[in-house]
Structure 1
């Protein structure tokens, strides 16, 4: 018997949509502005998970140029019917102010690893779309209904509309089947058929510390739906100080062994401000049916810190990564911002190295030359080696600790008019930039530079080396917790991603520069 220690998908893997096809299990999660879009993990036993696909890997499927921070891909839904995988997703263009632009699309594939089809547009009435394959042969789309009117709540309920596969579009009238409960913020719908009932699983309480999973059921797909007498199938809103917080946005499967499991998002806060620098993560736990309603296996509605999986051996996977750029493609764990790198990166110009061609600044919502992976452990170390010959201060390249265009840290090599080539440090704290060590530290005019980032809970710091052995600290200890949704929430703004660590190159003059990276290494020191 194996023991799962939640979360199972650590570090910025929110809004899980879990699916079983035969003996295979899949979980799709949101990627927001990171490209390629949607992460799909695969498992044979619910314990060992491998990232196997980013289905939205072409601009023709997913165009996110210019979208705001935390826009892009929200809440994908993965399903399967008669030999075909279906993936529904929202490509959010804007969500600031009263309005949200939320076009919803469908792509399909015969193989989970692709290729995936060009998208079919469905609607734009709200986000979190989900496709339900009714046992009667019909297909239905459900999504939350967005309401821009300031005298309403913004969450207008869950709407249902039939999808015609033959016509490739929604048909008939949309019906509001569930307006939510007193918890408010009803979203994240999934429909299930079980024991003569249609079950509607939703997320409520919005996606912070008041988050919850709510279940309702009806004999008819169009309702009326009665709500679970316990109100919340799963929540931590009443469990301050519990190890997993923000529990909500769940999806359901029956495993091959006949047991039922729910995958749901969660967060693990740090420090007195309770900030989740790893973002919203995915947990898994067993649930049971009690009098026609779902309960946690222990009979409560709280998430499980550990879960026993029978007939499985071995421990959960680690998340270390060593990318030496020797192959034809870089690791699937590395993503760019909003668009593919295409001509801004090359693995062939200098074999064994990744060449990044300088592009726009770290605050750009268009073309950045940045390649990064999500932070998945509170304590970790990242390293890279680069060769870079900047001609002036508008040429930069280095190692970044990145949340979004408004919050990041950056250790980089550039050229100063007085000091020559330097290694320096940049910080951006809620749109306010600073240079903690001024012009930086003078280094030789040529030669490789090694850069290192250490993160230990709430603290982070950079170091540099000129020989790959002896490292010197670069600047002060930094506050890692500003790279979090919660930091923005304190400022009165909603964000939904997590901290990334990566490599980057900027050419702010547009006169041509590039940096060569020999490797990128990420090592977890504890979970």
Structure 2
């Protein structure tokens, strides 16, 4: 057995069943070993950035380490966007990179890169393996590190000649220390605080597993707790529930922050309380919150790193909720009813569709509003970054088993690869990707990967001819001085058909119901190009029509 074969057997022993890649000569022995590994599907993509983002999305869905293989130099540079997303989003990701031969290291050889220097600031660990007998052991250690504590990316650099070294066999998984069970005394203290507060609020974050959502609903009902969800985590609480307190996203209205500000107790559940979710570390305030803070998170290093919580509990979120439910109070303060009416009432009004119309195109929010009636209860929604996504954050109501997959890092280009990965992972579920014209031409080429592997995502493309987010900032700070944000786009529907997908175009709002119904019924990859209004540049901002036309 050679080192490459031992590596592949090690991956299989860790439950890896899918690897995303762009093939490269620097790791040909690994590709050859994968030929004999029937239990691992090799998904060859069209760009390393797309391959890496697919691995990140797959990890978000499976809660296991995603795996991406890339070649040396340019391939590794291209995958760096996925490494950054994995670090920012706390997603376990294993990056396997081919490297030049050992004898040429340090000579500035063709495509030589020092990966420890290049990726050390983003990865939890970077290893360059020079002895083939050590590769499988390093792989097991890397996966353990990626999935322990705060999850994140790890990278293994593999000199191509090392991959042919003799190796004894695969390495078994390394046991990762289990997350502690919450202490009874801590749960009792949290229960007393939450039951006695007049205006408590829960902030649900990414470490809450999908299987814990029902528990959270039960706790919310039993304690009469409003629940707000962190940045891009709307699927963690049913949005039409009377206790839903909204999405703490990027640039939410000031009135939303002011609605929650009077809270007299905060339970941060599975949230790292980053700057977006906390609205610039203002709710709760850092480092000293204005109200008692109960911070529950499975990673010890999160607790106390930014906030001084009154009660910091390292625990699995589901285990904490189960114990909290057992201590549900018989009654709560009478002021709680008014507090719930205030928090949910604001959000309910904010999310009510206003039937907006524009002279310069379709208001993309109308498409989002229609999805509320058309998407099945187990749909998976992926989305790219950009102003168009604000319409989804504001007007789409997540419910039942629906899942949202977005990149908290804010990288454009995430939506399409995530949709392909989601469709491969759950081929029986409807996967819908929301993307703008900017992001579409960053990773839209992965539609070819969808066709190759019979993935069936539906792409809802907002085409307003602009890098809308930056255009909005330009109009705020430098009115009328538009530079670098105008776009000249192709015929996206024709482009999709050229890839082998079905395609439609929505030119006016009357077409929305029929086109969406046809596209959702398509048996294969599909794209709907929405000729979107630039005047309605965001769900929270509008350009002057004359400015938009100019």
With distance in nm of label points 7 Å out along Cα→Cβ at positions 185 and 217 derived from the coordinates and found to be 3.6, which of 1, 2 does the value describe?
2
One of 1, 2 was used to calculate mean count of other Cβ atoms within 10 Å over residues 49-56, giving 30.6; which?
2
Taking -10500 as the value of helix-only ellipticity at 222 nm (-39500 (n - 2.57) for each DSSP H run of 4 or more, over all residues; to 500) derived from one of the structures shown (1, 2), identify that structure.
2
Identify which of structures 1, 2 gives the largest calculated value of mean count of other Cβ atoms within 10 Å over residues 145-152.
2
One of 1, 2 was used to calculate mean count of other Cβ atoms within 10 Å over residues 313-320, giving 13.4; which?
1
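Comparing distance in nm of label points 7 Å out along Cα→Cβ at positions 1 and 265 across 1, 2, which structure shows the greatest value? Mind showing how you got there, number by number?
Values: 1: 3.2; 2: 5.4.
When distance in nm of label points 7 Å out along Cα→Cβ at positions 1 and 265 is calculated for 1, 2, structure 2 comes out on top.
When percent of Cα pairs over 43 Å apart is calculated for each of the structures 1, 2, which structure yields the highest value?
Details: 1: 17; 2: 21.
Sorting by percent of Cα pairs over 43 Å apart in descending order puts 2 first.
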Given that Rg/Rh (Cα atoms, Kirkwood Rh), for residues 25-160 alone, derived from a single structure, equals 0.98, which label among 1, 2 identifies that structure?
1
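If mean count of other Cβ atoms within 10 Å over residues 105-112 comes out at 17.2 when worked out from the coordinates, which of 1, 2 was used? Walk me through the numbers on the way to the answer.
Working: 1: 17.2; 2: 11.8.
That value comes from structure 1.
The value 21.5 for mean count of other Cβ atoms within 10 Å over residues 57-64 was derived from one model only; which of 1, 2 is it? It would help to have the intermediate numbers written out before the result.
Numbers: 1: 17.8; 2: 21.5.
Corresponding structure: 2.
Each value in this text was obtained by applying a stated rule to the coordinates, not by laboratory testing. What you see is a predicted model, and the numbers here were worked out from it, not measured in a lab. Cβ atoms are built from the backbone, for glycine too; each structure is taken alone.
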